[in-house]
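Pasting the structures in now, so scroll down.
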Structure 1
Amino acid sequence: MPTQVLAILNQPSADAPPHDAGAAPLAFIDPATPLLSALDLGATRGDGIFESISVGNSMPQALEHHLRRFVHSAATLELPTPDVDVWRSAIHAAIDELGPAQEASVKTVLTRGVEGDGRPTGWVYASHSGDYSRLRVDGVRVVTLDRGYRHDVEQTSPWLLAGAKTLSYAVNRSVLREAKRRGADDVIFVSSDGFVLEGPTSSVIYRVGDTVFTPGTGLGILDGTTQSSVFRYAESLGLATGFQQITAPELGKADAAWLVSSLRLAAPIRELDGAAFPMDAALTAGINAYLRALTD
């Protein structure tokens, strides 16, 4: 069976016409086949959105949360509203076509399409995932970098699209190259006025005593799907959970911290800005076992 599957959606949004009025809702295409128009605004301007969804036990994890975030991102960019039923069916169909794997993922992409055409482009790509087991045990070295925005940018400058998961990922890739130049593996963004935000591809969570926190709401950061699942697990252990605005020096005093994301799951931070950072091996193992076993 295939290790990667690509499904092209005929009508990604009920607000726009289909690409082919007589065609099926989706078509499976060889992922190696060139398909995207050179005029598609997703390619020329990064004008689109995406979600990356972990697959466990042949089921997309936190699917409804991902779909809600997908719709929110579309609204933020004023894209045609994704037809959630169509996308949900396409995600399940792609997983069904994919060969068995210990870990897999699904990526959903919606672009504005060819300029002036009025029909968005949409596809679902499912594939076997890489091996992140070492990072989940050994941890990651992290540096903090200024994102260049105040913590309240979501309220003061909504046109900057803070909190939307867009295809404009040049900065997110650039900061990872900067991390490598500094001898680190990953990044935590901080606001220009000093507050901890998120990683370029992850949410930040941290433990202080018997409470697991994540940076506060309204900071122009993504509504973390994996962070939400980690909170449910922590609460099942009797730990408290909460949202809190903190600075980078305050994060440095936490008992443990993680970068969490749909594909990598929970990667403990073992070094922060060049200083050794405590890791909670038992809680890390429990979080990752819980995340890998999720079926919704």
Structure 2
Amino acid sequence: MNHLKSNDPKSMYFQSYDRVLNALWPTQFSSYFLETSYGNTYIIESGDLLSPPLLLLHGAKMSSTMWYPNVAEWSKQYRVICVDILGDKNKSNLEKQFSNRLSYATWLNELLESLQIDKTNIVGLSYGALHTVNFLTFFPHKVNKAVIMSPAATYIPLNREFYSYAMGLISNEVGVKNFLKWIFNDRHTVNSLIQQQLIDGMQWNTESSTQKVRQAFPYIFTDDELAQIQTQLLLLLGEKEVMYDPLEAFNRAKNSSPHITIEIIKGVGHLMSMEKPVQVNKRVLSFLNN
């Protein structure tokens, strides 16, 4: 058996991940891997197995641990299944490269089949929101309702400033702190354990973080693709969004799909689920339950 050294970058990242999960996760959970044709996917699950399923797809580099401010409320009514997106920085293990948008959607569909879930609700933020819309274009019959928060690209391109901060993010601890400062300004202070997980993740250079795995993303969906989405869809944009102009995204998304509802949340930025969890938790539940 191959044992990792305690100071190995991968081991240090996994330890940071586990510290967040064990210290901040507010409710009982189970965690496990599901095998797919693209690799083993790590899942954190909370809530009653008999409750309606709710799939959560995290932002890039954040992993499923980012949902700790939201899972307690949502798991009271739903079987919450947090997915570590294959190919991103988390505990999932990519074994076969994704080649296009369909391959990403196929991986997600394989997860639902393994879970024996015929239809689910999905909540995605940023990169996870991009995955959500992508999944809707290929497997719409698998989704009941979807909430997309601060979608990465999707409707309009990310601005140049994002790429400058993203390059700093991957370089060192200072880059991570500067990135978080840019995202939140002075509105919110990230939990120190979450910050350390990000730092350790950036210091763990994995093959899955190379450009190869991102052949399909970021992606701007065409008018025709968006018009064909029949799913009930809630798009939440932050008033203080810095990755792109939220008003421009609002105008592009407006009437783009037959059953889309769009709201700009006052006083929050890109990571709104962490910044104002009480407000976001309530809005998501009201949409899913009505």
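Any read-out appearing in this document is the output of simple, stated calculations on the displayed coordinates, not a laboratory observation. Given the structure is predicted, the values throughout are model-derived calculations rather than measurements. Cβ atoms are built from the backbone, for glycine too; each structure is taken alone.
Things to note:
- Distance in nm of label points 7 Å out along Cα→Cβ at positions 50 and 130 derived as 1.3 - corresponding label from 1, 2: 1
- Structure responsible for 1.00, with FRET efficiency 1/(1 + (r/R0)^6) of positions 146 and 234 (r between Cβ atoms, R0 = 30 Å, to 0.05) calculated and labels 1, 2 on offer: 2
- Identity of the structure behind -11000 (criterion: helix-only ellipticity at 222 nm (-39500 (n - 2.57) for each DSSP H run of 4 or more, over all residues; to 500), calculated), options 1, 2: 2
- Structure from which 14.1 was derived, mean projected area of the Cα convex hull in nm², options 1, 2: 2
- Comparison of 1, 2 by FRET efficiency 1/(1 + (r/R0)^6) of positions 26 and 274 (r between Cβ atoms, R0 = 25 Å, to 0.05) - largest value held by: 2
- Parent structure of the calculated result 0.8, given that distance in nm of label points 7 Å out along Cα→Cβ at positions 98 and 138 is the read-out and 1, 2 the choices: 2
- Of structures 1, 2, the largest value of distance in nm of label points 7 Å out along Cα→Cβ at positions 18 and 226 belongs to 2.
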